[in-house]
1. Say we calculate relative contact order in percent (Cα under 8 Å, 6 or more apart) for every structure; which of I, II gives the highest result?
2. To test your reading of the models, identify which of I, II gives 2.9 for distance in nm of label points 7 Å out along Cα→Cβ at positions 24 and 208 when calculated.
3. Starting from the value 0.90: which structure in I, II was FRET efficiency 1/(1 + (r/R0)^6) of positions 40 and 280 (r between Cβ atoms, R0 = 41 Å, to 0.05) calculated from?
4. Of the structures labelled I, II, which one yields -10000 when helix-only ellipticity at 222 nm (-39500 (n - 2.57) for each DSSP H run of 4 or more, over all residues; to 500) is computed from its coordinates?
5. When Cα extents along the principal axes in Å is computed for each of I, II, which one produces 55, 42, 38?
6. When distance in nm of label points 7 Å out along Cα→Cβ at positions 16 and 272 is calculated for each of the structures I, II, which structure yields the highest value?
7. Taking distance in nm of label points 7 Å out along Cα→Cβ at positions 56 and 184 as the criterion, which structure among I, II has the greatest value?
8. Out of I, II, which one gives 15.1 for mean count of other Cβ atoms within 10 Å over residues 72-79 as computed from the coordinates?
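Every read-out reported here was derived from the displayed coordinates using simple, explicitly stated rules and does not represent laboratory data. Being a predicted model, the structure only gives us computed values, none of them experimental. Cβ atoms are built from the backbone, for glycine too; each structure is taken alone.
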Structure I
Amino acid sequence: MGPSSFADVARFMLINPAARKLVKAADEVLGYSLVDRYRENDGDYSEYAQVAFFVNCLALAGEGLDPEVCTGPSFGGKMAAVYSGALSFDDGVWMTSRWARCLDEYFAEEHGELITHSFARTPPERLGEILAELDARGTWHEISCHVDDDFTMLTLGQNELEWLEKRLRQAGGLPLYSMYPPMHASVFAPLREKMENEVFRELTFSDPALPVIADQDGAVLETGAQVREMLLDGLVRAVRWPDVVAALKARGIGRLDVAGPDRLFGRVPCTTRNFEVVRHDPRSATRPRRR
């Protein structure tokens, strides 16, 4: 999940039959019109943006795919849980809505100064030098996502962002996007506990019909308890996409269908050089087809 405006996905939500069906079902769970709330509220990671992303990904994944295995990096883990059969759609909608509210409540009181910043073109040796300099400055930081060998997400204080971007450019790196709320760092252990107590205790997970590849380490998950732990651990453990790629390759996977808006995991070299990547996104799904 990344920044996505209402205009980018509204047409798909309103005219695609699969999306319209899921939006209607989501409205019944939420008790409000998802489309209306999404239209009226800003925020890349608002409750309404998160639920819309959830619904759209599942609608796109349901269009004629017959996968051997599924995975969902970061926010995509919720869709993987539902698509695999580990969690019902209704529970998935409720979980996504309450998850977003839990994030808002937590970061309104804790760690409000932290962001998760993504940057590319920074190989491990250069990254190591920059992290050592942050240590020397007495700056807390933690890697939140290994997207590719030279593509990383780092969580740190907003007051260090200007220094980090300048240092990255000096090293030949490319600063990209700062994500708020921050994610995937061990200091968020209290958030994990809050999420488990206030959200996950209300959910029932079943053993998935389709194996799920964990986004933290590439482990193959085949029980509902494992999928549940993967989602909760996503709050405190880094995403390691190259490990997911390695796990898919080990299973002999040659084609990767990416269901949903994607500007990241399906486009980095470690993905495109290892798989035939087929994208299913709202824009292409609503594009007129030639007869």
Structure II
Amino acid sequence: MEQPVVIDVKGLTKRFGGRTVVDDLSLKVRQGEIYGFLGPNGSGKTTTIRMICGLLKPNQGNGVCLGFDISGQSDLIKRQVGYMAQHFSLYQDLTVQENMDFIARLYGVPAHKKAVAKSLERMGLEPYKGFLAGQLSGGWKQRLALACCTIHNPRLLLLDEPTAGVDPKARREFWDHIHELSATGITSLISTHYMDEAERCHSLAYIAYGRLMTKGTVEQVVEREGLTTWSVTGGDLFALEKRVKSLPGVEQAVAFGNTLHVIGKQADLLKQSLTPLMKPPYHWQQAPTSLEEVFISLMSRAEKN
């Protein structure tokens, strides 16, 4: 049985002056889903998130979030949403516990002291509760921010590039927490630039220049783009990379250590162009297309439109 829809927006458009930042965007997210929101800098991700939770009113379009109208019932939405900004926004000169206590009081959390103690333990922050927030490393600041935006038991998390500048171990631990929350029915809409994080989402949407380019599961997004990828090793790959980039059917040629990936949308034309090079000292084989290669292709297509 499908889960209830938590976010359902249609035709969202936002302009600042004469510039359209979000252009006719529609999105549907279900309860408990971890929904990845991807796109280059300036693509309109943050603006979309702010419209969904009622912080910004769209110029056109409409929708509901948690059953409430995004334009007229923003106060009701905000009470049930945990929002985590791109940059650390808590009080640097308050301790971990003081920050959490302040946020709990702000949301009117019942028995807030007990709630803070429980959250400190759940997020592994108990040993750091007396530390000033400004003294924490990036990973622990991120964990504190997540603890604060979940202290009031929200139904929906809106997380705007929450792991930017955080080391891989801290990022993995953060995503483990998000999956734990998902298992309890909490929905997350998360913008990210990291492809490994995108692959941990249940569904994805990719936008560029304010326009929705694709959406679906990782598998659906990769299949829909219809790219063919060849992997080659051996010989002078730097010289080969320069050579293949000018061949018909080649859209990308990217080095990965001792391997070169050559990617194109027209499988037959790509193979025809590469066949004369498929001999020693090179070893060629077809490889799965990565999510990163798909997004580079989408971005290139958006730039041409």
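1. Working: I: 22; II: 19.
Top value of relative contact order in percent (Cα under 8 Å, 6 or more apart) goes to structure I.
2. Values: I: 2.9; II: 1.8.
Matching structure: I.
3. Numbers: I: 0.90; II: 0.55.
Here the read-out was taken from I.
4. Working: I: -14000; II: -10000.
The value was obtained from structure II.
5. Values: I: 55, 42, 38; II: 72, 45, 43.
That value comes from structure I.
6. Values: I: 2.2; II: 4.7.
When distance in nm of label points 7 Å out along Cα→Cβ at positions 16 and 272 is computed for each of I, II, structure II gives the biggest number.
7. Details: I: 2.0; II: 3.1.
Once distance in nm of label points 7 Å out along Cα→Cβ at positions 56 and 184 is tallied for I, II, the winner is II.
8. Numbers: I: 23.6; II: 15.1.
Structure II accounts for this read-out.
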